[in-house]
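Given below, in the form of structure tokens, are the structures.
Derivation of every value follows stated rules applied to the coordinates shown; laboratory data play no part. Note that the structure is a prediction, hence the values are computed from the model and not measured. Cβ atoms are built from the backbone, for glycine too; each structure is taken alone.
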Structure P
Amino acid sequence: MSKKLVLLIEILLISGILFPKDITKVGTTSANFLKIGVGASSMGMGGAAVAVPFDASSIYWNPSLIVDLPGGSFCASYTNWFLDIKHSFVGVTFPVLGLGAIGGFINLLNMGDMRVRTVELPEGTGEYFSASDMAVGVSYARKLTNFFAIGFNFKYIREQIWHCSASSIAIDFGTIYHSDNGRYHIGASVSNFGSKMHFTGRDLRRYYDQDPNASGDNEYIPAELHTDRWDLPLIFRVGLCVDVLKSSMLDLRMAVDAVHPNDNTEYMNLGLEMGLVKVGVLRLGYRSMFMQDSEGGLTLGGGIVWKVRNLKLNINYAYSDFGRLSYTDRIDISVIY
């Protein structure tokens with residue numbers, strides 16, 4: 001065996017050890033609240049929602065879906081996240097004759113008040129701080145043909161912890177295609193394409209003494225810590241929804257999404273929805289299949305439907321299993337008018 005071949009094998013072996021192929025880049029993006037799924041209907045189906053128009057919460061998954069809603073829609077969703085963290089979403093959409101559909105939304109995460117603790121005062125200084133995230137934006141969708149539509153979200157993102165904050169501007173883009181017979185739906189979306197974020201604020205200010213061992217110099221030179229800039233969690237989704245059965249007694253649909261994030265491995269979401277006599281819905285799903293080190297898993301959900309004149313009121317619930325992290329509850333109320 002030649003020396004060059006031996007050297008090549010050694011280089012490949014060393015590179016395989018030092019640079020493994022399963023690096024996930026987890027923890028390398030900012031504004032990670034944007035990855036928390038929105039809507040009990042969507043999450044009951046495991047987050048397989050890029051090709052399924054539910055209500056105004058579909059803005060989050062694929063903005064083009066709002067043009068397929070039978071009328072205007074309102075959705076208010078609440079998630080009991082881990083460690084007493086609260087996640088909320090409110091969205092509204094309106095059809096515009098001849099122009100498509102428009103909408104607006106606000107996405108909030110709040111961690112509540114926490115004690116300020118120091119090394120000298122581990123039980124607290126008497127002060128409290130909080131951390132919160134927010135995304136607020138507008139949406140627009142339009143049909144280009146009877147079978148194909150596009151949509152956009154334009155949003156402002158802000159993260160804050162005590163007296164420091166970071167912000168960004170981002171867009172989402174989505175498309176939806178329906179087959180001739182209306183049974184098959186193919187959707188795709190790109191979420192959170194925008195500028196990087198970095199924190200600034202008075203909590204980063206410090207006083208600097210360039211020579212602590214010297215006396216008579218200025219011990220309080222104003223300085224400020226510099227923080228790095230971090231990408232947003234860019235997410236590409238493509239999915240298929242199939243209306244297996246539609247009747248007066250039973251509706252059955254299946255959905256599957258393939259997801260490619262910029263800070264993790266690829267994964268799939270699967271979902272099944274069964275409508276019962278137009279008054280109730282049962283949902284089953286499995287999220288984050290094939291994701292490395294995933295704590296995702298089974299999702300269950302259901303909903304009740306009331307029709308009052310031209311209004312359709314839905315109350316939905318979803319359970320999501322997170323393995324060692326326990327589970328989360330979601331509940332939402334939506335109205336289609």
Structure Q
Amino acid sequence: MTSARATETGVLSQGRAAVFEEPIGPSGVPGAVAVEIRAASINHLDLFLAHGAQRVTPPRVIAADGAGVVRASADPAWRPGDEVVIYPVVCDWECEWCQKGENVRCPRFGVVGEHSDGTACELFHIDARNLFRKPKSLSWTEAGAFPLTFLTAWRMLTTRARLRAGETVLVVGASAGVAVAAIRIAKHLGARVFATSRSEAKRTRAVEIGADDAFDSTDFSKAVRAATGDGVDVVFEHVGAATISESMRSVVQGGRIVTCGSTSGVKAEIAMPRLFWGQLDLLGSTMGNVGEFKAVLEAIDGGLRPVVDSVYPLADVEAALTRLDAAEQFGKVVLSVP
């Protein structure tokens with residue numbers, strides 16, 4: 001790597017990669033097939049690494065999302081110059097579950113950038129089976145923005161929550177990358193979509209990208225029931241402890257609550273009678289299988305688009321993480337790689 005500049009919080013900004021060096025905040029992270037990365041994007045996972053919330057021993061190149069150009073390949077499926085996007089799952093590809101297409105159940109399942117080095121670098125090495133053709137309709141910035149959040153939201157809505165056209169969906173905490181993806185995907189699938197946010201500006205943006213209406217985060221179940229009569233069919237959760245009770249109050253009897261995160265804390269209390277008297281499904285989900293990633297790519301060919309909040313040069317990764325840490329973004333924060 002090139003010479004690095006150490007910051008007071010332990011993030012190194014390097015010429016070729018953004019590397020997690022110490023668990024001391026957003027500045028703790030600066031900058032087979034070899035891929036020259038053109039764009040990567042950051043997620044809350046990268047913040048958790050920066051704050052020391054994940055059991056990862058540094059140094060570690062961060063970021064799960066990436067798109068770029070093949071430089072060299074030992075696999076005949078890929079040739080130098082091919083434009084690709086990265087399926088951001090770590091797996092062995094050989095176990096019983098991977099052979100069945102259930103990559104999330106692989107004994108070695110993990111996330112690129114957490115369980116392996118990530119995409120915030122100039123040259124990224126990955127198994128050929130993790131690569132897919134970059135959708136021609138997407139810019140490099142968009143191609144680097146969608147993989148993790150769109151894969152996660154797609155699995156949550158289609159596989160786990162079994163969302164059908166004509167149903168109603170509530171997306172909680174609408175400005176996060178995965179939530180913005182959920183709004184876009186639910187609308188693409190023909191659902192009626194509602195969202196919540198503490199910010200009036202972000203509620204406006206949620207409606208602009210496809211939500212039918214958006215409500216303030218305080219006691220949002222009342223607004224949801226007023227708008228729907230008896231609640232929504234599906235609640236898309238990723239906030240956790242701070243919102244789970246309101247989410248349970250927002251769903252119809254027999255409805256589904258699906259969650260992929262707990263940004264407000266890892267432990268939450270739920271009202272058990274509401275769960276069993278309501279005949280509710282409380283569903284967990286993480287990332288997605290390779291077949292679901294292919295489905296996302298097909299949906300992108302059909303017009304589905306990611307939302308990019310902002311773009312930072314790789315050398316400014318500290319500023320990018322700080323924006324995410326301050327919850328200022330709406331959509332994905334992307335790193336451009338020279």
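Given a value of 18.6 for mean count of other Cβ atoms within 10 Å over residues 121-128, calculated from one of P, Q, which structure does it belong to?
Numbers: P: 10.8; Q: 18.6.
Traced to structure Q.
Upon calculation of helix-only ellipticity at 222 nm (-39500 (n - 2.57) for each DSSP H run of 4 or more, over all residues; to 500) from the atomic coordinates, which of the structures P, Q produces -2000? Going label by label, the one that fits is P.
Here P(r) over Cα pairs in 10 Å bins from 0, in percent, for residues 113-152 alone was derived from just one of the structures P, Q, and that gives 22, 60, 18, 0; the source is Q. The greatest value of Rg/Rh (Cα atoms, Kirkwood Rh), for residues 241-312 alone among structures P, Q is that of P.
Ranked by Kirkwood radius over Cα pairs in Å, which of P, Q sits at the highest value? Write out the running numbers ahead of the final one.
On the way: P: 22.4; Q: 20.1.
The structure with the largest value is P.
Which structure, out of P, Q, was semi-axes √(5λ) of the Cα gyration tensor in Å, for residues 81-280 alone calculated from, if the result is 32, 20, 15? Walk me through the numbers before you get to the answer.
On the way: P: 48, 20, 16; Q: 32, 20, 15.
Structure Q accounts for this read-out.
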